[in-house]
Structure 1
Amino acid sequence: MNAVIPIKPAAAAQTPAATTMARRLRIKVLRYNPALPAIDAHWQAYEVDDAPGMTLFIALSEIRETQDASLQFDFVCRAGICGSCAMLVNGRPALACRTLTKDLGSEFTLAPLPVFELIGDLSVNTGKWMRGMSERLQAWVHQQDPTIDLGRLEARMEPELADAIYELDRCVECGCCVAACGTARMRPDFVGAVGLNKIARLRLDPRDGRSDDDFYELVGDDDGVFGCMSLLGCHDVCPKQLPLATQIAFIRRKMVALGIS
């Protein structure tokens, strides 16, 4: 008798996995152009598809290129170095080029930084504010010997000191610390954490011939270090994680010790 060989059922056809749908982002932007005062400030919503590695800068660029060429925002380096693209993301200051859309909800808001002069939409004039603050604080190295000698070598600086100066010099003047500061909202002349950080850096620099008293006299009032309410907003939002609150506290203690208060 012949053996019966069972026939195995044919394997089920393999179907490709369903393609995952891209998340749809709904971005609400606060729009206002001071050059067109007849048009009131208003929220305008845009929708874009999320993508791996997408930043707010990429999303805004896509909106401007494909949906609304009139949308104003600033950028230069796209690498967190120039500080131009700072804005309020869900009410919190941040750099658009360093903020990943995957870390945000499917719907969020963007608005310009407060305190600074508004150019239009998300663009503000941080440069004008920073220049005024720097001129007031004379925030440049005042050489002990101003004579120009191209053949003169600078005195050797210990690596530890150079590292300490460099740490404070990483500030990109994005304005996030100023926008997060309660005092800056109330005092137009407040120099902010960015200004106090400049003083802390110059005080460490041995090439600057000014004394501690000279430095501290520049910020020894309510528009300087004693205007700080220690709310730590600057410390929390700094994209470079600079020790801003620590430097402000140090300057304040030093001034009290020197009797400059």
Structure 2
Amino acid sequence: MKRSRIPLFTTIAVLVFFYLPIFVLILHSFNASRFSGSWEGFSLHWYMRLFTEREIWHALRNTLIVAASTTVVSVILGTTAAFALHRYSGRLQRGHYTLIYTPLVVPDILMGMSLLLFFVAIGMSLGLFTIFLAHTSFCVSYVAMVVLARLQDFDFSVIEAARDLGANWWTAAWRVLLPLLAPGIAAGGLLAFTLSIDDFVITFFVTGPGATTLPIQIYSMIKHGAPPLINALSTILLLVTFIIIWLVQQLSESGRKDEHV
């Protein structure tokens, strides 16, 4: 019986639908024309002009500050939360799991509005610190889920072996547990870093004067009409995002290999 080609055509159509706009964006980032409707030759002019835009670099600095601090705090809180969820069970832990899982399913616009109302209610000024708190509130959940998945496949007999050889609990955790969990922790940290850099909706609600991040800056540039610069900047962001995703996959695979060894 002849196999149907409908699944193949459907897959190709979906891939074209998702990736053709990205390809067009990358292509026009090298267009010498200011307008995307016409092609006037290959040029790196828009990439060179990015280095003279102070507002973009200021927004990038804010973005990296927030992303780096969010990643550090999210890794610490997410790792400890994942360990607690894996090691202990009970009614309280089911509530704990619900609290960790909820930010993953709550719409961004609802989360942004609720955080804004909370910050206003307690009288906190909006700025980089409120963005950091908002990003941490959802990045912790992603780190916890990644590390928890790693813990579910973890062989705790190596910890027992270390304890039998004379190591106390803190030594076994520091010298055995953390190195074996390091790929999963690093993967969660890179994921949190990427999510913090790319977030727009929640950041839009909790940002304040002088605390513009890169996604907010891109939105402002779109309103004022700077498509060539946006194309070049978006291409660089895509490249950075793909590199981070590749690193996450490599760390996850190396972690699984270490587990089997």
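Taken together, the values in this text are just the output of simple stated rules run on the coordinates, not laboratory data. What you see is a predicted model; the values in this text were computed from it and never measured. Cβ atoms are built from the backbone, for glycine too; each structure is taken alone.
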Query raised in the report: For structures 1, 2, which has the highest computed value of mean count of other Cβ atoms within 10 Å over residues 91-98?
Result: 1
Query - Among 1, 2, structure where semi-axes √(5λ) of the Cα gyration tensor in Å, for residues 75-138 alone as derived comes to 26, 13, 10 - result: 2
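Upon calculation of helix-only ellipticity at 222 nm (-39500 (n - 2.57) for each DSSP H run of 4 or more, over all residues; to 500) from the atomic coordinates, which of the structures 1, 2 produces -9000? If you can, show how the numbers build up before the last one.
On the way: 1: -9000; 2: -26000.
Source structure: 1.
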Report summary line: Note: Rg/Rh (Cα atoms, Kirkwood Rh) at 1.22, derived from one of structures 1, 2, originates from structure 1
Query - Parent structure of the calculated result 21.5, given that mean count of other Cβ atoms within 10 Å over residues 187-194 is the read-out and 1, 2 the choices - result: 1
Report task. Using distance in nm of label points 7 Å out along Cα→Cβ at positions 59 and 227, single out the structure from 1, 2 with the greatest value. Result -> 1
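FRET efficiency 1/(1 + (r/R0)^6) of positions 123 and 235 (r between Cβ atoms, R0 = 25 Å, to 0.05) computed as 0.45: which structure among 1, 2?
1
If relative contact order in percent (Cα under 8 Å, 6 or more apart) computes to 16, which of 1, 2 did it come from? Let's see the in-between values first.
Numbers: 1: 16; 2: 30.
Corresponding structure: 1.
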